[in-house]
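Engineer: Got some structures for you, see below.
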Structure I
Amino acid sequence: MEIRSFKYNKEEDFSSIMTFLNDLFIRTRSYENWFPDRFENSSDSREDGIMVWKEIENSQPKIVALTTRDSPQDFFLQVDPNYQFLEQEMIEWIEKYFIERKKIHNKNEIIKINILEGNLQREKLLRDLGYKYKQIYGYYRIRKGNAPIPNFQCPESFKIRPVKRTEFNQLAQLIRRVFGHGEWFTAEVLDGITKASFYRPELDLVAVNESDIIGSFCTFRVNSGSKIISLEPMGTNPDFRRIGLAKALLVEGFKRCKKYNPPFIYIDGAANTPAANQLYEITGFNEKMTINSWIKEI
C-alpha cells in the first residue's frame, strides 16, 4: 500500500472529496469530519490550506484524508478512521504551511487545529506534538429529521417566501449587520452560492414586511448523497427582533425540508447566547456538540 500527499487540484479532486466526505459520515456516523456542503462553500477561497492524501492502488488513487481550513489560522483534519496513522503527518504538513507564512510575515505564527470534543486519540497526539487546549471554537446543533415540527405562526405584518435575486444586495448588507463582520459578504457572493450543488431556491428563505424589508433570513443546504441538511446562514434584523420571526421562518423551512427526508438538520457554528440557545431548543435542535481549538506557537 502506497500513500502519497498532493496539493489540492480542484479539477481532479473536488468531486472525489465531496464523495469521500459524504461516504465517511454514512459509514462512521461521526461528526468529526466536515459535510460536503461545508467543503464546497469554503474550498475555492481557501485552496492553499487543502492537502490531500491518496492511497495509490491499481492506478486508481483513493482519497483517505485531507486538511481544510476556515481562516488563515484555523485548520481541520478530515480522516478516514482506518487511516488515523496519517494524522501526525498531516499536522506536520500544517506546521510547514505556517513556517512558510512565518518567513513571509517575519513574525511568530499561532497554529489552531480544531477537533470535536471527546476525540481522545487526537487530543493525545496534539498534546504529544506540543499543542495545548485553548478555547471553544464553536458548536454543532442537531435536529433529528423526524422531530415534530412546532406550530409557530408568522406575525401578521410579515410573510415568508424565497429570497429574490434582486434582494441579494439588501440581504448581504443585513448579514453583515447581524454578524458584525464579513465585509467580503456581498451580493456577488450570494449569487455564487446559488450555483453550488447544495443550493435549493425554495429553501433560501426570508421573512419580509409589507415594504419588502427583510426581517429575518435562513438558508437550508441539501447534501445530495446523504440528504443531510445544514442551516447557514440564519439571523434576524435587529429592528425586528423578539416578535417571533426566526421561529416562524425555521418552522416554514422544516416543512419545506420534509420532501428531502433528511436524517437530520444541523447548524455548524451555532451561537451560544441565551437567546440563540432558547431558539434552538424550542425549535428542536436539542443535540449540542463542541469543537475545541488546540494551539501551538511557532
Structure II
Amino acid sequence: MFHLFDLRKFTKILAFAMIYSSAICSHAEDWTHGPDSYPQPEVPKGTVTKYVWDQSEVFPGTIREYFVYVPQQYTGCEPASVMVFQDGHTYANENGDFRVPVVFDNLIHQGVVPVTIGVFINPGHKSDTLPENPWRGSNRSFEYDTLSDQYARFILDEMLPHLGKTYKLSEDPDMRVICGISSGGICAWTVAWERPDAFRKVVSHIGSFTNIRGGHVYPALIRKTEPKPIRVFLQDGTNDLDNRHGNWPLANMQMEKALKFSDYDYQMVWGDGAHNGQHGGAIFPETMRWIWRDWSKDK
C-alpha cells in the first residue's frame, strides 16, 4: 500500500507520463512569436478603442474597462464575426504575449480568418473607480469561476447588444468565438456550455478547470451529457499550478480525455510551461487557423 505522500507523487508522475505519451509537447525555448504576431508591411491596421462599462444589471455595482478592435476591412454592410476575450487587457496588448490585434490584422488580410470584431473585456470591480491592476478586479473569480449562465447573460444581454448599437455583429453561433486565460479559460467554456446557441467556438489558455468554484466537475458533466455543438481549443503546460484548488495539468488532461470520449471537435496542445501566457501567445496564430479551419471567404 502506498503512503499518502507516495501516492500523490505517483499520481503526478503518472499524469505527466500520460501527457507526454498522448500529446505533442513544446518546450519553452521554442516559444517565439512568428511573423503573424508582428505588424507586416501593407497589411491594413485595425483600430483598438478603450471604454469603461459601469451599467451592468447582471453584475450590479461593478466597473470595468473593455476594448474594441475593428479591422479596416469592416464596412458595416455585412455582419462581422465576433470574438470575446476575458481579461481583455492581456489579449489587446500589441506588445504582450498574445498580440491579438496584430494577429487579427494579418490573418484577416490573409483571408484565413473572417472579418472579426474583437471585444476585450476586463473583470468587474466592485468600486466607483477602476482597480490599479486589471487582473485584480474584485469580482473576477465570481464572474469567471462560477458554473452558471450569469456571465453568458452579461455578454449576450448587455455587452453585445450595447456594441450592436454601433456595429453589425453576427448572431450566427458558428461565427462567434470566446476566449480566456486561467479562470477566463473556464469562463469561456462555461459560456459555450450554457449557451451553445450563441457561442460554438472556445479557446482556453491554461484554463482553471479545478475546484475554485466547482469547475472540476466539467469532465464528468461532459461524459454524461449529450455532446453539444462546441469546437474547443485547449492549451496548458506541465509546470502549471498545483495548489489547494487542484492540479491544473491534471484538470486539463481530464478535460481532454472527456472531450475525446464524448467525440467533441477539440484540440489539446501541451507545453512544459507554467501559469502564464507565453506558450499560448506564441501559438495564437495557429490556434486561430485551427478554430477557423473550415471557414472560407468564398463560401
Structure III
Amino acid sequence: MFAISPTDKDWYNYLKQNQFNSYINFWTPTPWNISRLKEGNRLYFMLKSPIRKIGGFGEFVEYKNMTAEAAWNEFGYRNGRESKADFLNGIQKYIDKNSDKYGKRLLNSFSYQIGCIVLKNCQFWDEEYYKLPAEYNIEFANQVVTIKYYEEYDSFLQSDFENDSFDLVQEPRERKKQLTNIRNGQGAFKGKILKAYRNACCVTGETIPELLEAAHIQQYKSKTSNHVQNGLLLRVDIHRLFDNNLIFIDGDYVIHVSDLVGNEYYKRFDGKKITLPDIESEYPSTEALELKREEFRKEYGNSK
C-alpha cells in the first residue's frame, strides 16, 4: 500500500530548506479521517500545478484530528510554515475558497479542527529527480484533490537503489557559489539517515526532531557524498563538535572526545560506541571515519 496526495509547494519548500524530515505534519485544512494507511506506508508528494510531479515522500506514522491551535503547539515549524500566523492564514485561505460551512468568517483556532497526517523519514528530492507517475505506470488524475491509494506494487521503489558501499569522493568540493542554501541531495540524504538511525542521535540517543542533523563523515563535496554510509545522525551540538574535530569516531565505532573539551557532560561519551543502524549495509564507512583521525584535535603531546 502507498498513496499520493497533491502537495503545497510552499509547505514542501519550507520543510526541505529547513531540513525538517521527521514527525512533520502533512496537514489538511479539513479532516480527512485517514484510515487506510498503515505505519510505514509511503505517502508521495505530488507537487501542484504547474509542476505536477512527485517531489518526494514520507513514511506514515499516524493520523489524528486536532484543533489548529493544538497542531501548532505540537508540531510548530514542522507544520511547514514559518510562523503561527502564517499557518493559520494558510488554513483560512483554503476554507474561504472551498468551504461553504466555514468560509468567509474568521476561524477560531481553539475549536476549528484540521487533519494531521504525521510522517517521518521524509525525502525531499532535488528537481532533477522529480518523477512523473505515468513513467512508472502509475495513474494519478488531475481531478484528485485529496489522496489516492494504491494496492499494487510501488514501482517508485525501483529508484531507491544505492551502491552497496561508499567510496571516498575524490573530486574537488563544489564551490560555494554553486551551493544553494541547501546542498544538492540533502533533502533526501537526511531522510535516509533518519531512517537508518531510527530517528535517534547515534551518540546521545536524542530524539527531539528539531535537534537532529544528518552529518557527513567525509565533508560534503558533491551529491555523491550523500550516501547513507557517509552519514551519521547527530544532535546539533554533537554535530558541531564532530565537524570541528573535537569528537572523533574510529573504525570500531568508538567515540573519542578531545581533552580540549572541558565539559564533563561530553567527556562521559569518551570510549563508548555509537548506536549503529539495524542494517549492516548502512553502517558508517570505516574508511570515511578513519579519514578524520588525522584532523582530530587534542592537547599537544597527548597521543589519545
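Engineer: Which of the displayed structures (I, II, III) returns the greatest value of distance in nm of label points 7 Å out along Cα→Cβ at positions 76 and 140 on calculation?
Structural biologist: II
Engineer: Name the one structure among I, II, III that distance in nm of label points 7 Å out along Cα→Cβ at positions 156 and 188 of 4.5 was derived from.
Structural biologist: I
Engineer: If semi-axes √(5λ) of the Cα gyration tensor in Å computes to 39, 22, 17, which of I, II, III did it come from?
Structural biologist: Source structure for this number: III.
Engineer: Quick one: Cα Rg over 2.2 N^0.38 Å, for residues 60-211 alone came out at 1.33 when computed from one of I, II, III, so which one is it?
Structural biologist: Numbers: I: 1.43; II: 0.99; III: 1.33.
Computed on structure III.
All of the numbers you see were taken from the coordinates with simple rules; none came from a lab. None of these values were measured; they are calculated from a predicted model. Cβ atoms are built from the backbone, for glycine too; each structure is taken alone.
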